[in-house]
1. Thinking of I, II, which structure, once distance in nm of label points 7 Å out along Cα→Cβ at positions 150 and 270 is computed, gives back 3.9?
2. As an exercise: helix-only ellipticity at 222 nm (-39500 (n - 2.57) for each DSSP H run of 4 or more, over all residues; to 500), calculated from one structure in I, II, equals -8500. Which structure is it?
3. The value 1.21 for Rg/Rh (Cα atoms, Kirkwood Rh) was derived from one model only; which of I, II is it?
4. Comparing structures I, II by FRET efficiency 1/(1 + (r/R0)^6) of positions 262 and 366 (r between Cβ atoms, R0 = 41 Å, to 0.05), which one has the largest value?
5. Kindly point out which one of I, II the value 7 was derived from, the read-out being relative contact order in percent (Cα under 8 Å, 6 or more apart).
Structure I
Amino acid sequence: MWQVSEERMSVRRFAYLPLAVYFFPRYGLRLTWPLLVWGLVAEPDRAWADRVLLRDLEVIANVRVVDFNEDGVRLDDGRHLGWERIERAQVASDQQAAFDQMHDEIGEHMYRLHQRLRVGDYRGLLDHAQALYPRYVGRDSPAAYVVFQSLMWGRLAIGQREAAVEPYVRALDVLQRRRRHPIDLPGRRRLDYDPHTGLTGDLVPIWFDRQACQAALPGVLRAIGQMAEPRPEGLRIYYGTLALTAGQWEEARRALAGVHSEHPQLVQLLTITVAQGEVLAETSGEALQRLEKMLDRMAPENRPLALYWLGRSALQATDSHQRQQGMLQLLELPALYGQDYPDLAAAALYHTMLALGRDDDADGQVAVRHELLNRYKQSYHARLVRDESTNQTVP
């Protein structure tokens, strides 16, 4: 606990001097000295307490701020205040500058995160979460979780799926470390995840932007490496699929080789991921054959991914009937799963559109293109089509 500053003590001494002057001529030193002693040594903490003004205009007085850091402010009565609650505070003079600086750097951002989480404004989380994120890496407090979760959802809201994996890993780490002490996140939304596999419904393990995957890999690797043991093996699926899309084949193989779980969803996902590698390498191997045999008994959450990679594989065939079967498999995705898996549905439409173009079906190509641009206008593949159209019109 901080000690009372010399400045405060000197002011206290001065405050009791008039009383001593008044009483000494009348009662002498014998009765005056207890007053002087009491004035100098009696609990200075309460006589010169700190004051904290909260954003709801509540004033907390007669307390001492005994500690503060990125996670919040601790009072001597045992209370802990988050920075988002504090409007301003008067603390010990030798700590005031440091307190004000931390409040200025954290308080407003944290307040905005809480506010936007309550109303579901996930796009509005992004700037504030990105400003705070470096300060909270390595922390496992409720405040850190708010930052990590906000950054994940903020990036997802603007389509930065690959960049959302790193803050997801850190958010998952905090939840696992604090599993016995649930965190009261503002708003109604809660992270949908499986603590056993480490997978979340918010991030289907499929990626499309090669450069974004390359940029995301180092941060994801650091975040996984800093997690508390045991680390869920589903995170290897995330890292491995990112590496595959980034073109880092050996890195992907090393990550996926560490998946030993017998959890049914992970076993299926591992088969899907190896099949993905075969499709990207334009080969048809054992994984694709296994995947085709497993399709009818695939878990509901894995079936869309299996359909996508089987469809992509069939589009590479020289036989026109096989290509048509591939298109039908891909078109199942927007028809059946478009609402739950919009990015995957958009990718399926995009590759169907390309296949129709190769088969000289102009009418079909235009119809699928129209569906992609109108139904999934915010997706990566819709942006890709718009960019391709712009480049074609430039002389």
Structure II
Amino acid sequence: MTNDLIPDAPKFEVSILFGQNYHTETHITVNQGGTSSGKTYAITQVLLCLACQTAKLVITIVGQDIPNLKAGALRDALSIYNNSTALKSAVKNYNKTDRIFEFHNGTIMEFKSYSDAQDAKSGKRDYLFINEANGITYAVYQELALRTRKRIYIDYNPNTGFWVHEHLIGRPDVQLIISDHRHNPFLDKSIREKIEGLKKIDIELWKVYARGLTGKITGLIFSNWYVCDQISADAKLIGIGLDFGFTNDETACLEVYLQNGELWVNELFYQTGLTNIDIAAKLKGTGVSRKTEIIADSAEPKSIEEFKRMGWYITGAKKGPDSINNSIDILKRYKINVTRASVNLRKELDRYKWRVDKSGKTINEAVDSYNHLIDALRYVALNKLKVNTERKIKSRMPYNPQSANRSTLNELIGPIG
């Protein structure tokens, strides 16, 4: 359906979530949704319509950090903009550096992140959209909300209880909209099947990501990773991890560095539909040298051979018996620093968990779902890393919040929704 009945607004193909968010009458509208429900896209469409309809508005879209915004709400906004002639006519300028849309009527739409509550005190606005609110602290939200005149939109995946549940839901000025992938008419059948397939893997994951219900994600495998802004200058590159995918699964690639017994990891690309020629172009485009060793999935010998013939230094991962648990054991003995730009890897790490049997007991088997970058990291661990007792003891030291910054939960499949 389209938004033809919305006056003075650019025309879009929209979902039912667009109408629910556009016609809301409460000051705060909370969108609790499963993955790929289209909630982020719908709210962004609403805000773009409001920007065209009313002069001199200030609309602020807030994310956990800039990489998450670029992979989510900002990418959705640019997609909507680039596919709408009417919207292009309404927009005077898009400032890529500052991430601000300027409209001919004087309205601006800005995309921002805030480091703390003090930082959030700067600026006032008419409309506020907190995207992936799980990654925003309540203190930051409070400062932003106090400085918002008209309406607040919030979206998130309900994979844990947090400040929205504690402070907002149930108030008379708050509307709750629960959605899942079935509310998104633009989603491919293969993605729907992948989401529904979670029911056979883990019922709690299925509740959260297939039905948008609050679930409990327990038994996470990695707790020894932290967010860093960039790779340490003194870290040594030890290898590139590559996990092949194509139609339903992403091809995942990352670089792994080592310094003083700590790993430094940076995501290079994560995308479906890549042929081997495409992957080679991506490797070259991200600056990977042909002399750097790439460790890839040994289950793809034909692809590995093709890369060798193209001149790449590539080897298969040394899997062997119980290689998944062995590589996990190796990685758990290191402190792992993950760059802030590694959005998809951070999401995988926040959801990579042990399987639960029918009785609810955790078993020593990793859930094989949405773990493509983690698989690429495991391949490097299997071929390039050694374990020693000293490092194992060091990794078990108490976590020091002054020296590291943990990531928070985000969307499972990525920016769709």
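Values in this text are rule-based calculations from the coordinates and carry no lab data. Fair warning: this is a prediction, and the values are worked out from it, not measured in the lab. Cβ atoms are built from the backbone, for glycine too; each structure is taken alone.
1. On the way: I: 3.9; II: 3.4.
Computed on structure I.
2. Working: I: -20000; II: -8500.
It was calculated from structure II.
3. Working: I: 1.21; II: 0.98.
Clearly, the read-out refers to I.
4. Details: I: 0.30; II: 0.95.
Biggest value here belongs to II.
5. Details: I: 7; II: 18.
Derived from the structure labelled I.
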